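Bear in mind these aren't lab numbers, they're just calculated from the coordinates by the rules spelled out. The model shown is predicted, which means the values in this text are computed figures rather than measured ones. Cβ atoms are built from the backbone, for glycine too; each structure is taken alone.
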Structure I
């Protein structure tokens, strides 16, 4: 989000030099810079002990492709807490282990995505109302089920990292 008005007092912001950051929206009344902001979310590849990956069908996103568990970080949570909460909320699984897998910029929605690989024991899913279906799929069989590989598709970056851990790549 690019600020045009001060979120505190409502005055129109001016551009003001902010050190090495160049011109940044500034409120003369509050004497505060308002740097651009963006959403932060998590995305997690959930794998089980049989090297199967949890894929979710969320029809509000696509009826053709499946996805990994993802969700927005809420104020007061860190990314790891968000992952644990989202996985349990969306598919009813408790993760046993979690590995950080880097950040990715999703330009289409101006989001910073924090990627993870999570490990859990295989069990039946308990779906939230925002998930239409979920299935365990053998790791080597997911490519045709998820969104196509293209810039901004964090799923493929996580998938490649997971395959490297299995020494498949």
Structure II
């Protein structure tokens, strides 16, 4: 599949099989993110891989709490959109996916947020190329991730990428 076909056919995955991701595949996906261009060539992004079931469940529970709070304060159009798309406040995919890649950025670097998002795009496309499904999940609050992952000051979580083989929903 060429790059344009890959981009055109990539879809978000919310249901994952329990099949483990081979370490070499996961390493290639992470390495792809390092190829992304960045402001002032500083590469201000950090990847944290979480594959421990207890930690994934803990992250899931915290995400459900912040999503519920966000949803309760959302506009009606957003609530209607979520209903139409059948997007639940329950985040089973965070516990179900074999791995979570938390991408964070170094906030003291120039263009840190823009650079981090470019890196996320490279990771997502590499996962697709490797036959993995993923989803760019952005909790509305990330302070709990800083605490759970013991991230130092100046490292700000941006996205959680649940990664794994898509479960056949057919």
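Upon calculation of helix-only ellipticity at 222 nm (-39500 (n - 2.57) for each DSSP H run of 4 or more, over all residues; to 500) from the atomic coordinates, which of the structures I, II produces -4500?
I
Have a look at I, II and say which one yields 17.8 for Kirkwood radius over Cα pairs in Å, as calculated. Don't skip to the answer; put the middle values down first.
Values: I: 17.8; II: 16.7.
Corresponding structure: I.
In terms of mean count of other Cβ atoms within 10 Å over residues 10-17, which of structures I, II is highest? Before the final figure, lay out the partial values.
Details: I: 12.0; II: 16.6.
Greatest value across I, II: structure II.
Given 2.5 as the derived value for distance in nm of label points 7 Å out along Cα→Cβ at positions 18 and 106, which of the supplied structures I, II does it correspond to?
The correct label is I.
Of the structures labelled I, II, one was used to calculate distance in nm of label points 7 Å out along Cα→Cβ at positions 2 and 138, giving 5.0. Name it.
It was calculated from structure I.
When FRET efficiency 1/(1 + (r/R0)^6) of positions 26 and 50 (r between Cβ atoms, R0 = 25 Å, to 0.05) is calculated for each of the structures I, II, which structure yields the highest value?
Once FRET efficiency 1/(1 + (r/R0)^6) of positions 26 and 50 (r between Cβ atoms, R0 = 25 Å, to 0.05) is worked out for each structure, II has the highest.
Identify the structure, out of I, II, from whose coordinates relative contact order in percent (Cα under 8 Å, 6 or more apart) was calculated to give 23.
For relative contact order in percent (Cα under 8 Å, 6 or more apart), the value 23 is produced by structure I.
Assuming 1.00 is FRET efficiency 1/(1 + (r/R0)^6) of positions 90 and 114 (r between Cβ atoms, R0 = 35 Å, to 0.05) as calculated from a single structure, say which of I, II it is.
Here the read-out was taken from I.
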